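**Student:** In structure tokens below, several structures.
What follows draws every value from the coordinates through simple rules; no lab data is involved. As the structure is a prediction and not an experimental result, all values here were calculated from the model. Cβ atoms are built from the backbone, for glycine too; each structure is taken alone.
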Structure 1
Amino acid sequence: MAQRKVTDATLKGKRFAPQEQTYLKQFEPGLYLRVSPSGGKSFVTLYTFDGRQRWHTIGRFPAMSLATARRKLEEIQRQVADGKDPQQVKLEEKAQRIKAPTVQEFAEVYLKKWAEPKKKSAREDRRILEKDVMPKWGKRKLAAITRPEIITLLDEVATRGPIIANRTLAVVRKMFNFAVKRGVLELSPCQNIEAPGKEVRKDRVLSVEEIKALWATDFTDITRRALLMILATAQRPGEVTAMRWEEISGDWWTIPAEKAKNGNMHRVFLNDTAKSLLGPVRKRGFVFPSRVEGQAINPNALARALRQKKERIRNNPELKSGLNFDFTPHDLRRTTATHMASLGTSRRTIVKLLNHAEHDVTSIYDRYACDREKQIALEGWGRKLNQIIHPQQTDNILPINMQRL
């Protein structure tokens with residue numbers, strides 16, 4: 001009586017049901033099914049190479065169909081006939097896959113191994129890669145990407161804005177340089193590619209009249225308070241939006257090292273104006289929460305709010321009221337630093353307030369946090385802001401260098 005033909009359905013049935021111990025069952029010449037007590041099933045074969053018999057796993061069932069397993073078995077038998085060890089071939093193919101990943105595979109390596117541990121802007125790197133790089137190159141081998149293709153991609157991105165294309169080039173270049181460092185590539189195809197857009201030094205500073213107009217602008221409550229907090233404290237947009245109640249003690253806000261751009265813990269004095277922007281006091285959580293539970297408002301939301309205001313004014317010129325919104329959230333930080341300097345705050349104090357990295361030899365030994373000077377400067381700036389917002393109130397604003405220290 002002829003033996004029943006084995007099919008995928010047969011392999012799932014009682015004939016190959018799991019038992020107390022792992023067992024092998026040959027159901028056609030050279031092809032076995034290994035069944036574990038947990039029910040896991042794999043196709044395996046037995047071959048002889050250099051006088052030794054060896055078991056070789058072909059693939060797991062049902063992820064690999066029976067038809068595919070039969071084709072793989074034929075490949076293995078040809079390798080043995082050609083004097084090749086199938087196990088060694090499998091190891092070499094695996095090593096080649098690791099050495100020659102796709103763009104999408106290596107982008108994840110770059111993000112996990114380099115960007116996320118070392119860059120505050122790792123989320124922006126991921127956004128750029130997912131928006132412009134993965135749709136075009138994701139499934140292609142990293143080593144196959146050429147310089148002309150990168151230039152073509154940048155030209156396309158530049159139609160949305162040359163500076164956006166510059167940022168895209170920076171991320172792509174860093175990813176390919178990382179591939180060179182890890183031995184995945186010999187050379188980066190980004191070599192000698194110039195930035196598509198000319199970077200202009202940013203010097204936008206809001207005037208007193210513009211600050212007053214901004215203060216009166218109608219935003220959503222959280223967006224408004226976050227934007228004005230940047231102006232009141234001179235801190236980075238990403239650090240302000242991530243502010244937590246647990247970081248505030250009395251008049252001081254302590255930015256943890258892991259949140260600070262330069263990796264240094266930073267103390268910020270909260271003047272009365274800044275404290276008025278905190279909103280309802282809570283014991284924990286984000287001071288500027290987003291609509292998503294447990295998350296802070298994204299710094300990009302602040303920039304988007306300003307762009308939307310700018311677009312509305314462009315479409316409706318009659319809405320203009322002393323402010324055209326041609327600035328970014330980061331420009332508010334520069335505005336504060338500039339006005340502080342006009343009040344007499346020393347450059348060294350402003351550097352400390354901004355928490356800029358200092359690279360001179362002296363700074364390595366200078367652990368003095370300059371808290372007193374920072375407090376005096378921010379108190380003076382708070383009074384100046386109050387005078388701008390409420391000009392009818394009498395408030396003596398002395399230059400910082402004339403106040404009693």
Structure 2
Amino acid sequence: MFIYLIPFILGSYNKSNSKKVTAANITNRKIFGSEKEELIQVIVSGTDFNDEEKHIQGIGSVKYKLPMINSYVVEVPKSKIGQLRNIKGIKKVEQDAHITAQMNVARESINCRWALENNITGRGIGVAVLDTGIYPHKDLTGRRNRILAFKDFVNNHNEPYDDNGHGTHVTGIIGGDGYSSSGKYMGIAPDCHFIGVKVLDDKGAGNISDVLAGLQWVIDNKEKYNIKVVNISVGTEDKDGEGETSALVRGVDAVWDNNLVVIVAAGNNGPRTMSITTPGISRKIITVGSSDDKETVNIFGENITNYSGRGPTSNCIKKPDVIAPGSNIVSCNTDKKYKSGVIQDVGYTTKSGTSMATPIISGAVALLLSRHRNISNRDIKLKLKESTVDLGFIQSHQGWGMIDIKKLLS
């Protein structure tokens with residue numbers, strides 16, 4: 001199962017005695033007696049979080065604790081899955097899944113200039129970006145370092161870096177200040193600050209469990225870094241038919257319930273109906289499609305058109321909620337070899353997909369929050385609904401319509 005870089009969920013996590021899980025193969029092998037027995041990662045959900053752990057520990061190794069959804073990520077011999085399911089209080093055992101990653105003209109098309117002219121810049125608002133990392137690009141650090149925190153669930157590095165580039169591009173769209181382009185490629189909220197959460201590797205791939213752990217970390221640290229917005233340009237097809245009961249959807253819902261604004265990509269599987277990717281199918285969060293997907297663009301080496309995911313969901317929830325430009329967006333580039341030391345001026349690059357539309361909405365929400373500090377996530381969603389332009393597309397394509405930032409902030 002794949003999640004497409006369009007990068008996920010929350011609470012407090014603990015990591016204990018975990019084996020390295022590669023993106024290419026989520027199984028490892030361990031010796032039990034004289035036989036090699038396959039280990040797999042599963043997400044175990046129950047009713048009594050603390051009581052169930054001691055029973056789980058006797059069967060497998062707990063990698064992450066996810067109290068936000070009363071769950072654990074467990075490494076367990078494949079032959080013992082049945083024992084996990086038989087523990088009293090365990091409601092669900094689902095296999096971990098593999099995930100992959102899914103500005104100047106865009107700013108003008110959504111009336112973003114009005115915000116800058118009125119000195120609304122997103123200052124003081126923290127945006128968590130769950131993705132491939134963040135390179136300390138001059139547009140993010142040149143005038144002042146706005147990367148306040150960085151957590152790496154892939155390689156456990158302490159300093160911000162991005163060995164893929166997707167996360168940096170997304171971050172630049174949210175709030176690059178255009179330092180390297182004299183403002184030409186400025187993002188939407190150029191004074192907001194960033195919390196980078198690396199959950200995808202250098203190939204733009206990773207595991208749902210790492211995304212869940214990343215979201216748990218966001219919840220635990222939301223007060224410390226004033227995190228208000230969570231950008232998730234990641235998604236996976238719901239091949240198992242779990243829908244809104246999946247751990248990924250329950251995770252983003254838990255973040256939302258902590259009064260954070262969760263903004264997720266609709267995915268690039270359009271134009272067929274019911275092609276919104278998980279966790280974008282959540283009825284709580286804000287799901288973003290692309291307003292200009294009629295353009296032919298290159299995504300992951302394939303030339304596609306009409307790519308933006310279409311609703312409704314399998315539960316007949318109308319999606320997406322809103323659309324924004326996502327085709328041929330120019331934003332911050334990365335130095336893929338950088339881990340620390342001298343920061344190179346690497347300029348900009350062009351990417352396409354609902355991954356690029358999503359951070360436009362995240363930036364817009366950061367602007368709104370910097371103007372109205374105490375507005376709830378529910379009221380933000382209602383305000384977005386009232387702040388769009390009808391492009392004449394069907395509802396399953398455009399949702400409420402394309403964002404208009406002047407309307408949003410007026």
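**Student:** Taking Kirkwood radius over Cα pairs in Å as the quantity of interest, name the structure among 1, 2 where it is greatest.
**Tutor:** Going through 1, 2 one by one, Kirkwood radius over Cα pairs in Å is largest in 1.
**Student:** May I pose another question? When FRET efficiency 1/(1 + (r/R0)^6) of positions 73 and 297 (r between Cβ atoms, R0 = 41 Å, to 0.05) is calculated, the result is 0.10; to which of the structures 1, 2 does this value belong?
**Tutor:** This figure was derived from 1.
**Student:** Taking 18.6 as the value of Kirkwood radius over Cα pairs in Å, for residues 41-248 alone derived from one of the structures shown (1, 2), identify that structure. Walk me through the numbers before you get to the answer.
**Tutor:** Details: 1: 22.2; 2: 18.6.
Of the structures listed, the value fits 2.
**Student:** For Rg/Rh (Cα atoms, Kirkwood Rh), for residues 169-224 alone, which of the structures 1, 2 scores highest?
**Tutor:** When Rg/Rh (Cα atoms, Kirkwood Rh), for residues 169-224 alone is calculated for 1, 2, structure 1 comes out on top.
**Student:** While we're on this one: Where does the value -13500 come from, among 1, 2, when helix-only ellipticity at 222 nm (-39500 (n - 2.57) for each DSSP H run of 4 or more, over all residues; to 500) is the thing being computed?
**Tutor:** Values: 1: -13500; 2: -6500.
Clearly, the read-out refers to 1.
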